[in-house]
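Every number here is computed from the coordinates shown, using simple stated rules; none is lab data. Just so you know, these numbers come straight off a predicted model, no measurement behind them. Cβ atoms are built from the backbone, for glycine too; each structure is taken alone.
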Structure P
Amino acid sequence: MTTLYDIPLKTIQDQPTTLADYRGKVLLVVNVASKCGLTPQYEGLEALYRAKHDAGLEVLGFPANNFMEQEPGSNAEIASFCSANFDVTFPLFSKISVAGNAVHPLYQALVDAQPVATGEGPLREKLKSMDIKVNPAPGVTWNFEKFLIGRDGRVLARFAPDVGPDDPRLLQAVDAALAAG
């Protein structure tokens with residue numbers, strides 16, 4: 001049986017990898033973008049990573065250009081942007097698709113495992129009110145949606161894009177996953 005740890009990925013430097021390198025860690029997988037209204041969440045994600053990394057948390061960023069082309073850059077441009085603007089030190093991966101017909105197998109598996117996001121609704125409604133085409137549920141709503149994976153590789157939770165890295169609901173879930181050993 002294929003697990004999340006078996007799905008082929010590439011680092012932001014275009015090197016082949018998998019999530020197996022993070023086996024036994026708590027993972028927060030986030031689809032990121034550089035030109036989004038939510039891009040300042042990079043700061044909170046980095047703060048969360050620095051605060052909880054020693055306890056076993058890995059924040060993993062997956063750039064995606066699915067939503068209004070808000071991540072147009074190359075992998076090198078994305079890495080440079082994240083470093084220069086937000087001092088990002090958490091791992092970044094090669095740009096992938098998180099929605100539509102070309103959705104990456106990792107994101108298909110994440111959505112299948114956790115079809116409903118905590119905090120779902122307000123951002124979706126706001127985007128609709130602005131006549132922005134929204135990815136239909138259960139698909140990823142927008143940039144900065146977050147999936148929490150336990151140390152055993154199971155998807156524990158999913159958080160809507162507008163549930164920030166400092167949201168008590170997300171922090172409580174991260175702390176519970178870390179405490180689960």
Structure Q
Amino acid sequence: MAIDSDDFELLGVPRRFAQDRAQLDERWRRLQAQVHPDRHVTAGAAAQRVAMQWAVRVDEAYRRLRDPLRRAAYLCELQGVPIDAERNTAMPSEFLVRQMAWREALDEAGRDAAAVARLADEVASHQRAAFERLAHTLDEQGDAAGAAAQVRALMFVERFADDVAARLDALET
């Protein structure tokens with residue numbers, strides 16, 4: 001294992017979108033137990049710095065792979081297709097229409113917690129279906145370019161889902 005290994009290799013999991021979260025968690029715990037700086041207290045300052053670098057690298061890989069959206073973006077980047085969300089914001093018109101309809105629904109819901117909760121459920125359902133399509137695009141079709149477009153769309157959906165959750169939290173407190 002090398003510190004510059006990709007995240008999948010580092011954590012010893014298959015390089016694919018679909019992951020077993022329990023396996024990922026277990027691999028992270030085992031690696032952290034090996035590289036944590038506290039295990040190298042008596043090894044000197046240089047060994048502790050190296051252990052700290054390893055611990056940070058393992059944590060970074062784990063955080064990226066446990067988050068489905070970040071994992072998908074990483075897989076695209078490993079295949080030479082960067083997400084480039086800051087510059088590439090082109091979306092299909094039906095996606096933009098859905099986004100506008102959701103925004104209007106959130107505005108219309110106002111302080112009606114039940115209406116906001118229904119919207120949250122709708123968005124969550126959309127996200128689940130989108131992640132299933134993304135898994136198929138990455139793991140079955142191997143289409144990184146198609147997956148990158150799906151990731152960019154899911155980034156918008158995730159931000160909107162956060163807005164809906166924040167509104168719901170504000171209404172419930």
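Details
- At a computed 18.0 (mean count of other Cβ atoms within 10 Å over residues 6-13), which of P, Q: Q
- Label whose coordinates, when distance in nm of label points 7 Å out along Cα→Cβ at positions 54 and 134 is calculated, return 3.2 (choices P, Q): Q
- Largest in distance in nm of label points 7 Å out along Cα→Cβ at positions 38 and 70 among the labelled structures P, Q is structure Q.
- Read-out helix-only ellipticity at 222 nm (-39500 (n - 2.57) for each DSSP H run of 4 or more, over all residues; to 500), computed value -23500, structure in P, Q: Q
- Structure (P, Q) behind the derived value 23 of relative contact order in percent (Cα under 8 Å, 6 or more apart): Q
- When distance in nm of label points 7 Å out along Cα→Cβ at positions 62 and 102 is computed across structures P, Q, the figure 1.5 traces back to P.
- Comparing Rg/Rh (Cα atoms, Kirkwood Rh) across structures P, Q, the highest figure is found for Q.
- Value 1.8, calculated as distance in nm of label points 7 Å out along Cα→Cβ at positions 30 and 158, assigned to which of P, Q: P
- If distance in nm of label points 7 Å out along Cα→Cβ at positions 22 and 150 is computed and equals 2.6, the structure in P, Q: Q
- Origin of the derived value 6.1 (distance in nm of label points 7 Å out along Cα→Cβ at positions 46 and 94; candidates P, Q): Q
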